[in-house]
1. When distance in nm of label points 7 Å out along Cα→Cβ at positions 76 and 100 is compared over structures I, II, which one is greatest?
2. Quick check: 68, 58, 36 is what I get for Cα extents along the principal axes in Å, calculated from one of I, II. Which structure matches?
3. Of the structures labelled I, II, which one yields 4.3 when distance in nm of label points 7 Å out along Cα→Cβ at positions 300 and 356 is computed from its coordinates?
4. Have a look at I, II and say which one yields -11000 for helix-only ellipticity at 222 nm (-39500 (n - 2.57) for each DSSP H run of 4 or more, over all residues; to 500), as calculated.
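Please treat every number below as a calculation from the coordinates, not as lab data. The structure displayed is predicted, hence computed values, not measured ones. Cβ atoms are built from the backbone, for glycine too; each structure is taken alone.
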Structure I
Amino acid sequence: MLTISLEKIDFLPPTRVTDDTSVLTLKNLVFEPLLRWESGPVRPGLFSRWTHTEDGCNWAFHIREGAVFHDGKRCVADDIISFIDGILDAVDTFGMKWSYARYLQDARISADGDTIVRVANPKPIADILDIFSEFYICRFDAAGRPILGTGRYRVLDYEQQCSVILQREKGAVGPERITAVAEKQAAIRYQQLRSGLVDAASNLERVEGRLDFSESYQWGRAVNTLSVMYYLNCSKGIFQSPAARLAVNHAVDKQAIADDIFHGLAVPSSTIVSPFHIGSARANLSPIPFDPEKARRLLKGVDTSTEIELRTPTFMPEKSPEISQFVADSLEAVGLTVSVRTELDRPEYARQIGRKDMGDMAIFDSSPHSTYRILNDKISSATRAVWWQGYDDDETEALIATANAAVENADREEAYALCLRRLHQNPPWLYLVHPIDVFAARKDLPGLSIDHKGTLKIF
């Protein structure tokens, strides 16, 4: 028996892809992703193996032998294709079409019997591996709840936003039964652990103030793939200038943000992705150094007479108001004039950024663990997708095209590394930090860990 406290209890509709760590913790227990991502290349998931033609245009994915939903129905290729079709036709929580439809707009996905899913595309599509790692296959039960999976645990009892009881499947590893309870407040989750009401509590990095990391408990920490960053408006205003974009990256002390605002539970970022994205290890980048003098020198050739409008919500990213005030003060220290404009409606804030109504700079969180997705959605001037903010660099675009055409893992790693190095030299964003996720548990409790998506893993 194991009892855990999570920020929320929800399985979400099948067509909703999420980076919410509580939801992902439950999904990883009850469902299986088509492929598993932890850092770098993917591993088998519901697809046990895959092959591709030499040109990378045609892929065959084999469903693992014995894959069965928790109601006894065998998982076949048509189930997976129907699930994918649902995502491609759906919209996200902000009413925007999922980007997956654009990635796969020219692809033909078909069943080859019951056990093989084929993907055919006019161009190489090795990035299908990253995309499939975000799809957790599930079905609705008789009550219309999206809780039938093929994973290690089946749902015995479920009350949305309250609790769930999971039962281990025969032959699976892990505790026989897991109870997860929802508690929104991180401080209360920690208190539940200290009071003995739960065995483990997640997302304790969200406790106000500095965590005590008491030796009475075991602690798990992992740097998250999420990037806290500022979009810079490259279409108009001061940040059309590459020198200005580089200058603000030198003007802000990211380590101070990590130490003082995140209480040590963050690390400075160096490019558009985390150290765990494909291409990062090969790129081997360090954060752009805090150097106010260099920032001032870079700004000498830039028109700085116009006030910079800095946009911020009140949350998502966490601590947005504090970060935004710190950044505004840092930019004013190197000679810029900054006004902070706060948006109280977070969904509307995202819609505004999607409409390019972002002022000169806007804090945001970039969450996909796919380098391809971030480049496609946010950087490429060829796609000009929803989160693109006017960045247009011919060298970057050529490197993205080469990376998109790479097929083998080593080739993809090298090609994406070149993209990341270029974006370090000529940044489209103000890079800040990657948060660190934290869980705590009873000291005598084995088999818990946390991955770089913030998922609490239970073995």
Structure II
Amino acid sequence: MRNLTLLTDLYQLTMLNGYFEKNIHEDVVVFDMFFRKNACNGGYTIICGIEQLVEYINNLHFSDEDLKYLKSLGLFSDKFLDFLKDFKFTGDIYAVEEGTIMFPKEPIITVKAPLYQAQLIETALLTIVNFQSLIATKASRVCYAAGSDSVFEFGLRRAQGPDAGTYGARAAVIGGCAGTANVLAGKMFNIPVVGTQAHSWVQKFDTELESFQAYADVYPDKCLLLVDTYDVLKSGVPNAIKVFDNLKAKGYKPMGIRIDSGDLQYLSIEAKKLFEEAGYKDLTITASNDLDEYTIADLKSSGAAVNSWGVGTKLITSAESPSLGGVYKLAGSYTGETLIPKIKVSEEPEKINNPGFKKVVRIFNKENIAEGDLIMLHDEEIDTTKPLTIFHPTYTWKKTTLNDYTIKELQKPLFINGKSKYEAKSVNEIKEYVKEQFNTLWDAYKRFSNPKTYKVDLSYGLWTLKSDLLDAKKHI
């Protein structure tokens, strides 16, 4: 387990030093992590990376080498550095379950801890959760476009470094991918790994047919051949058929082919015709080559005969929308047992945070479809025996009143008094949880372009608190 304690911005440490010098470092505060806009310009975001956040918190400490380096910067007193020697997270963290589908402005992670602890973890928390949530969401969109077809993550060589490639593969499988080409990710997270041969394999042999047969000799029961090194229809598929006939004669069942270039619609359709003429009607035809959800959707709607997809660069980098703008904002500070709510005011309404210690409740109708979410103060409750009205987040005169509904509180304790409450789940278990939630959303929220906006309302108590604070700030 790596020590990532110094994986932070310098200003976090200079603020810690300032809090320490002003003797307010032990004040208990509340921070919220949330995002203002969905990943990939879509209608939802899948939260991912909670397990890595737990590992980070559990291993937080300043090593002797860390403290020696900080001393060399000439910014911190010996007294402060001595204080950091015994650093340990002792606060509370509440978080949604990994794989939870969330929406803008909702608290994903809430930290209640001494100020110096809550401040230090901001940067690492954001980089861990922002990236994996982005890739999980992108993968979900790609898999939604592919329908019942399998999607495999092929992006390691184009990822923004080894960590992005490895943890991105984890997130991609959580988002719906059937496996990854990344062997390290397969080992670390016990997820399926896939792969056959590259064009260099085919080129190394004197003929394409010889290369295909050599591969079939080594992997007779897992023979999927790359057919576009020279010419898909003139040589690739005909040579594949010859090799498949040899395998069939020996009692093996050929897997199929991969096409990595050219007109994937035309080539896949013509390849399928050739295979069917040769008596092969159930082969896998895998397509790759800079695919994303838009390309896959277009290929499927145009009748491409592809039933498996290898998606690399545009998935692992979320090329069209390469970042999730998750933020971490102070929502309150305690004086004794009393919470003093805090608010950031801006001329941009979307940058005004929701103050106070909060929770998020999801509301389901009797068909178990999500009707909307309610952000509430932590001590507020919903009487489910009474009708509930929630308002549209953009048009407040549009409302939904529910009489027969159930609710689910989304955040759970992750740490209490510094002790982990996290119940580890496998990647496949998290993946199944994502599927279950995805099925509770209307299709309108899943559109790639102009998705319907999911309802996220504020409780009356939170709305009143926010309004009162904004009104008070007018007089500053």
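1. II
2. Of the options listed, only I reproduces it.
3. It was calculated from structure II.
4. II
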